[in-house]
1. Determine which structure produced the value 26.9 for mean count of other Cβ atoms within 10 Å over residues 38-45, calculated from the coordinates; the candidates are I, II.
2. One of I, II was used to compute distance in nm of label points 7 Å out along Cα→Cβ at positions 70 and 350, and the result was 5.8. Which label is that?
3. Given a value of 6.0 for distance in nm of label points 7 Å out along Cα→Cβ at positions 94 and 478, point me to the structure among I, II it was derived from.
4. Matching task: 1.48 is the computed value of Cα Rg over 2.2 N^0.38 Å, for residues 150-397 alone. Pick the structure from I, II.
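Just so you know, all these numbers are worked out from the coordinates, no wet-lab data involved. Being a predicted model, the structure only gives us computed values, none of them experimental. Cβ atoms are built from the backbone, for glycine too; each structure is taken alone.
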Structure I
Amino acid sequence: MARVAVIAARDGLAEPLVRTLRHSPHVECCERVEDDPALESFDTIVYSALPAHGGSIGPDLTSARDVCTRLASLPSKQIVVVSSAAVYGADHHNAGLLDETAFIAEGRSEIADGWRTVERLTSAIGKSTAVHTVLRPAAVLDGADYFSRLLTGRVAITYPGFDPTLQFLSPADLATAVAMAIERRAAGIYNIVPAAGIPLRQALRVAGVRRLPLPRLMQRAVRSITAPAGLSVPTDQLKYIQYSWTVSGEKIRRELGFKPLRTSAGAILELIGRDPGEGRADVAAGEFDAFGMDPAYIARYCGHLFHLLHQYYWRIEVIGLEHVPPQGRGVLVGMHRGFMPFDGVMALYALVRRAGRIPRFLIHPSLTKFPFLADFMAKLGGVMACQENADYILQRDELLGVFPEGIRGAFRLYTRAYTLGKFGRDEFVRMALRNRAPLLPFVTVGSAEIFPIVGRIDWSAFKRYTEWPFLPVTVPVPLPSKWHTQFLPPIHVEATYPPEAAEDPEVVRLISLDVRRRMQAAIDDMRSRRRSIFFGALSPRS
């Protein structure tokens, strides 16, 4: 039976913790403690470094150092540190649904660096036999933090063109996770997340708060003056409503059996004092995609803008769609030209309208950096390119779209636009083998002409800002070239090789070369039968 002391400056966190722990059959007693002498009678410490005053999602480092000094000499059996998922940072490189092994870069965010410091300070507390547990909850709506204020005010100031998927945790669910960590004497780091995330715009809608998007430069200028005076939050904190910083709760579910009762939408309704049954059923149930994909948004654009571009502007001929399975997983392997993502969007249109499938394409981080484009790509199903996201998609029996040439393929000079380049590290093959999915190659002739890259400018400042390999020299508007898209017969690597083949470099290389050979042959055949860049169907094969 544990004797638990709770050290937390905020009532909204301390009270649910104490209340839940007092009802735990594994806790003898639980008290909120502030003075040093009282701590000596407890063998388990639960500590939150959030500052007493609201409006901040960063820790109080001065208080954290004092607390760690006080606790250093105590013979505690277990120390549970309530850190924050904000430790992972928020920027356009965040892949989403990060697990506890994710690399955390230093120096990018004061908030993230602050939480990392807290975790380091507390790791040195106690004897070597003490159990050190770090919990990294998503944004906890305790009524005093920045997100609570954002969701309970009359107007929320946001950035235009960004609608990140966020995770909001109920204090009651956090308290349950703490109780389970104490019960199991679990050591290590655990993310604590709600049952489902929610896009920022929908979160404000649930809360009944009006959104006021203001340009980033304007906000930076104003906040540089008002933030030091405590009149507004610093600009660094606004990154957490600009980019997605979702984390995975799989580890604590698997090891401790923790299952949150509330979704992010449910936590918001609890915060504002509304019954989760009120309002729209889909909002109350938290039926939102983990990466922000919006099928209704896709259907709407496929009904007008994408239809216009596909059928009338580029007049795209599509053949071979019968090779795309009507259900189940698969890895679409394509070529990307013209540096803008139009070819991926047109492939999306063809698959949605003619095959009834919504693919998710792996995208470069630069596409999530810019306002409106970031929102656009997320709602169309774009996810940050990484192995973890690929596995997530395929294990849910979805179609995964990849462009294995990477960003270099998109910026290929027009003179060699229809010669496939190196397929990176052949990760797409490993994804397919590991997840037992067929490879579904497809190629397009005509997309390279919409923005033919005839030259390059190596402008260092531009490259740093955009993360593009160079500034392309091309036309100012997309040209109305005639496109021809062909989906090739599937390559059933899942029927030929076991999943372990993903670790065999020779097998991976041979499969990649075979895919590249088939795609290049199809491109060469289509180009040989094309009579005009702007008009006409492909001539029949001789």
Structure II
Amino acid sequence: MATATQQKVLGAFYTSDPVAKFLVRWAVRAPGDRVLDPSCGDGVFLAAAAERLRTLGSSRPIVEGIDVDPSAVHRAERALPFARVLARDFFDLDSASFGPFDAVVGNPPFIRYQTFNGHNRLTALECARRAGAKLPRLSSSWAPFIVHAVELLTSGGRLAMVVPAELAHAQYALEVLRFLTRRFASLSVCMFQQKLFPNLSEDTFLLLGEGKGRICGRFTISPFDSIADVVKESDSSIPVNLEDLNAGRVRLTHYLLAPKVRHLYQTLSEQKGVSRFGDTADIGIGYVTGANDFFHLSERERLAWKIPHKHLKSAIVSLAGFSGLTLKSSDWRHHRDSGEKAYLLALSGRAESELPESVRLYLTHGARSNIPKRFKCRVRKPWFQVPHVRLGHALLSYMAGSTPKLVLNSCKCVAPNTLHLVHFHGVYRPSCFAAGWYSSLTKLSCEMEGHPLGGGMLKLEPTEAGQVLVAQPYPRDTKPLVIEIDRRLRLGQLESARDLADERILRNRFGLSGNECARLREAANHLESWRMHR
């Protein structure tokens, strides 16, 4: 069996019997079907396929497997002597010399783009390009793998694969979905609230494609609690609008919401006074130090090294300990006095010889700790000057268990790439958006536009944050509303603050009923629960 490190390198995470048997039962339908598992591992899909074919009446089941790991192939050959198993790179094979197959089933390698590189990446992306899917270089390995697997199917063939949840949110996954809608008459994605792979941080779906060679006429989403519910064959399919999907207007997870909620959300998105966050502000990461522990100092460290204030900037590294709407100077002082790292060493435009002795001593300490050799430090000259340090009108936490925090930066602190900086365009008032951020509409929008990480965290990339809907209050109501929301948040009354934002913004300005506000909040809580329980 491969070690955990080998599994990570190969992207090999073996599938449980219930998952393999369900996919095989769905895909394999006749005793003469030829079945391929293009990443067979130790053969769980091959064994399930052979069993299925025998049940259908085959005396000599035709099952074939491929794996790049020779040890996995050896195990599969020993366990399944009737199967043809090749130790090959899947992308080195083509439909002219291998196949075609009636069913392709399996679990593709989940190798992220950081380790999916060199010749392997170029070969895989070229295979996908020839098939008709132009994938970007930042694609993870599963994407070209799925595309290439489709090419080995016969006309009318079926695809049944485990896929990562990136299918629902990654930008490059949209190209995969568009490709699939051009290749299969019918597509379905099964989503699960309970993880299919409990020991894997990656959330996964099941992808089912039927009728290769025809344009898609039906695409459905089927949400389930667990694989046991799929095996029961309970019908929970929800039709997907293919035009919206191919245009990139919706994500697959949007269909976890009731049609009435999706309609209300769409209606609000078209109202004057409701904006996509990215239409009103520039959202980007803060500065990158390359060594946060060194470049950020606590008050105790500042005093110990005698660093003058003129070589420091007030900084906020995290919003974890802050619960208000407006980050004030008193909040920063509390942050500093609590022993947190509250300063950034800001030496831009300064030659080392011009710096006071205390600062030069601190830089010498950094050099002895090999700070200049760290990646971001060694590629800049001089290594100790942190670039792109700037102020934002607001700060946004981009990872959260619940709704990410948006706070007004009244204390004029700088922030590193652990936070997003928000710069509002000239005609927009930051306070309007800060108040609107805490409505049920924006809570729902964060769940719809962000994406889950392992452990149930919600992450908002800058482009995702730009898609979040924010409803603004009437300008005359903004100042007292910001003050009261800030007060309630500081008291830990998040739901009360949301009640107030809904009342003053969604109801007073946009005319929503109490039931409609409740519907938005319940939908947000539903998506949050779905995310948190995986």
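1. Values: I: 17.6; II: 26.9.
The structure behind it is II.
2. Working: I: 6.6; II: 5.8.
For distance in nm of label points 7 Å out along Cα→Cβ at positions 70 and 350, the value 5.8 is produced by structure II.
3. Values: I: 2.9; II: 6.0.
It traces back to II.
4. Values: I: 1.15; II: 1.48.
Derived from the structure labelled II.
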